[in-house]
Structure I
């Protein structure tokens, strides 16, 4: 009866060297307050802003990645309001003519049976960020840090196309991925580089939209999804009990997992927008943009930017399936964790042209899929765990892709067992030695010769009469126990597949 109407406003700080209208550093990791400031971003009288063209290019790039139209001409405006973290008493922003408009992002179905969904993007515009207020406990005053004031801030506004928290989560996570792939923004919500505001209402019985509630100060994607689902439930229960929804701004308490009222919102604030008189308008005609008047032209070509864009996350997913034949879980891991995926690609390249082991036959082309899946398994489980333990990317470890591919081929040819390969990887990670050297020094070469294993298997059969009896009685699981005993007897060097074959032959 009550259908959710949900839209998002997403802010992202751009990854530029300097701020939007001055040459103060844009450094989100700066811990000391009021270091990266200057007269321009502090709003001193008589100072003049200068446009950071790199920021404009990044917004155009983001817009192209999100299927937006790019404005042919645009300009900056003053958004007038007073707040202590806004040193000029106004914010330089865009209102009438955003850089990007009428885009969309297609959400792909996921493993939890979610549906595909097209989320329309109303606009993406560029503005400057405000400073940061610090409210001190047990004090009757607050402090302001202006390091963030003037940082390029991209604001993306969606149409009210979301239906639940899961769609909000998938959209926000895909935005983060896209922006990181493009190096537009690090989009780290813990550092405040990406902020999400949710506008949510439920339809009335006649289908018209109900009263809108805005939820602010959400500092993680998960909390944004939780806030949406909670607010749908809260509003539905109020309406079903005959109460009215208040138009207000609410916050999200991540500990209580519920929203709370912050302030009522009786009417829209009049920001008295007017064109920024100290900045020239920008024209984007025939794919080129330049200040309309004054100064040397700074040229942009939308098509040139498009041609230089790197592979986007969804393109990568499709390519990994097509090129490597990997299952969805592996592909998603290599898409979300791009350094891990890049490392796997280097390993795959080595595997597909492998010629380094004279004593081992190069795997036949028909075994390519099995070889790549084997490599994927070891990269995702073993290498990722070891790299994460020291806070490094796989490429920064002592295990080169060539060495990793060398080990995978040895595992493929049963030169070393799966458990032995884990030991070899640990030693490679610690020392940087080659797998062949480690296998030889630690005597880890897997035994696959039937004659060499017969005596060990015979001893296992003699020592475990109960398991033998269970197997002969039809309990297939007993064979796994006996294989395990044989592996222990051979100190992990036996080929388990060969051992199982010998066992079954002896127990007929």
Structure II
């Protein structure tokens, strides 16, 4: 099988996995392999980790594959081709670079690794956070605590689908913690007592300066390590709450100062993306005494209007409201805001805890490379569970070692210099695509996309359907490389001066 095809099959088959709890495939393995863990590692971009779990010798080669027979995906359509997946993984090499210690100091606080649960339902009581801590998460930004208890709706979540992916985006219309202030204080005290080395970031939301000060004092007394000011929740009921604060520079200034007045702990100002220039409120927060920033919170959204009822989702008795959009699809937006704050002289030195679409170690790496010291996760945990931390830790540690880094600190901000003003980009050369004839299946997708959405620079052989480039028409946009389903078109890696192109 062509290497490109193997990569596609590996991604396709592991992407079909249901990621079962207490998976039958693992329980049925006669070689006692952690089958489900191996598949999950591939699913979360940690193929090297999967190879290490499988081992140097492939015990699946002569197996009758009871794991495949036990696969619950078979009840829907067909089981995962686990033997083939294992055969492909067996060709991968485990890391020979060792691992890197992922500990990092952020705002003067020591984290065992940069991974936190973000302020949401995934970190909203003692039992949940304790489980996450025991599984390897370094800390939690506990679900936002206020001096009032909101009245929630049902349902409160909705997801955005595309093709076979049922969860590319996520919407919620939840508010802050629905536990009383006394319950939340007890949760924090118990967590700090039982997990003293884990980090508790207490997210708070007041309704006036006195409340911000009082909440900060209470969180410090309960054992929090850091205070996070929620200036950014987009679906709060009430004026002067959530993102209404984050877009009002005077409120950001007043409430940051009020919070600092009530505590000696480091204070993070959590920014809203529902604004053009996040660096403006971020700079004001830093001027008012914030020790760092957190970004981004969810994006105001309306989604999934039902074609029959015309009700938007989530449908609450036929009605809905604007809510917060999150998930993998918001990552590019989050990275842009992180970049903008790290490039602004007023906020360039501010520690940032980044979030917005982080599912894998690769996602986390991007946030760190653009300047974040820690990262926070919610939507991926809601979909896949706390267990994703295994491959986040393993994948990031292996990556750092492979690149010669000795610490997470060395990666922080390392990519900032590669994002430049569009006017400074090289516009004197182009890079043509390169066609792999052996991998091409003759589907013609590249031709359709180039003709209808590009520059009509691809011709198809009428007999075989094989594509060929028309150099004088090609502008090197690389659209064809992005749409090819067989990975048969890739950038050539060779840049050609426009002066030397055929006329």
Value 25.4 of mean count of other Cβ atoms within 10 Å over residues 146-153 was derived from the coordinates of, among I, II, structure I
With FRET efficiency 1/(1 + (r/R0)^6) of positions 234 and 450 (r between Cβ atoms, R0 = 35 Å, to 0.05) derived from the coordinates and found to be 0.35, which of I, II does the value describe?
-> II
If mean projected area of the Cα convex hull in nm², for residues 122-169 alone is calculated for I, II, the one returning 5.4 is structure II
helix-only ellipticity at 222 nm (-39500 (n - 2.57) for each DSSP H run of 4 or more, over all residues; to 500) computed as -11500: which structure among I, II?
-> I
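Here, each number is a calculation from the coordinates, and none is a lab measurement. Keep in mind the model is a prediction, meaning the values are calculated, not measured. Cβ atoms are built from the backbone, for glycine too; each structure is taken alone.
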